[in-house]
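Below: a set of structures, written as structure tokens.
Here, each number is a calculation from the coordinates, and none is a lab measurement. Note that this is a predicted model, so its numbers are computed, not measured. Cβ atoms are built from the backbone, for glycine too; each structure is taken alone.
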Structure I
């Protein structure tokens with residue numbers, strides 16, 4: 001076997017050694033995007049959980065909406081309505097109003113899948129609009145939320161985002177128990 005002359009070996013080694021540095025230089029050519037403002041970050045999280053709730057509401061077959069894993073559990077649709085309606089605990093409180101839905105809203109006006117999907121979309125949309133309208137300054141305001149002390153709107157929004165995320169997790173379990181794969185877990189196209 002014939003070996004490279006020492007100069008050729010050195011040149012190949014230098015090229016390989018320089019490749020990571022050259023790749024880093026190429027990445028540095030485009031400056032990083034600026035960080036999102038605090039209210040933009042809240043809005044992104046709000047919209048992310050909203051997107052997941054909407055997708056799962058649209059996707060589950062309507063004949064599975066009344067499924068519940070045991071008699072003491074909420075149905076799929078009751079979980080979905082609870083998670084969505086609770087978003088008004090943020091929007092109403094932020095506007096100085098009493099939340100207009102109880103902890104477990106009735107399905108009186110939400111009879112069909114189409115009505116329920118529209119309700120979920122409206123809950124998410126109303127919260128997103130309020131976050132945008134408040135902006136950074138408004139989201140930093142403190143409001144009374146019925147507890148022993150005031151709460152910043154940022155904290156209230158994140159609390160409701162987490163709450164909706166917890167219920168979304170329960171909805172995913174309902175999906176899996178029924179032998180279905182939730183939209184978020186399916187391979188991306």
Structure II
């Protein structure tokens with residue numbers, strides 16, 4: 001169990017932060033940018049949940065928990081040393097991706113196929129979910145960039161990729177099952 005008695009520690013006052021293995025790095029380190037963006041995404045999901053209810057709210061709650069798992073995974077470099085750790089680090093698992101895919105399939109089956117690109121918007125919930133989608137894509141890009149120089153659990157990248165797809169389909173569902181999607185009209189304002 002995590003116990004946070006004191007919120008400020010002063011250890012980051014000189015521009016560094018501690019990773020999950022205790023290493024100190026600059027706050028602009030690529031790893032920190034990747035898990036910081038997943039934290040930002042989690043906050044946007046919290047805002048989206050203000051508009052959600054029922055099963056969608058439950059699914060968004062699970063995603064928020066997954067995003068904390070994902071941040072815990074990213075903040076622990078050196079996957080090769082996992083077996084020797086006193087406390088095995090939390091790593092993203094394929095089952096989390098599989099769950100997203102199953103949810104996408106169920107939602108997508110209720111939608112008519114797209115015949116145009118859509119613009120972010122429609123209902124308030126759909127607009128929030130589109131913001132989540134774009135922040136998920138940024139988190140994915142930062143994580144892929146990190147993976148080109150450091151070891152990253154491949155399930156993290158897969159999860160973020162699938163998550164942005166999940167947000168896209170969920171946004172369509174929030175737009176009256178796609179009937180209230182805002183369609184892109186190419187060159188409409190020329």
Report task. For the read-out distance in nm of label points 7 Å out along Cα→Cβ at positions 85 and 149, a value of 2.2 was computed from one structure; give its label from I, II. Result -> II
Query raised in the report: Where does the value -18500 come from, among I, II, when helix-only ellipticity at 222 nm (-39500 (n - 2.57) for each DSSP H run of 4 or more, over all residues; to 500) is the thing being computed?
Result: II
Query raised in the report: To which of I, II does the computed value 53, 38, 36 (Cα extents along the principal axes in Å) belong?
Result: II
Report task. Looking at Cα Rg over 2.2 N^0.38 Å, for residues 53-116 alone, point out which structure of I, II has the largest value. Result -> II
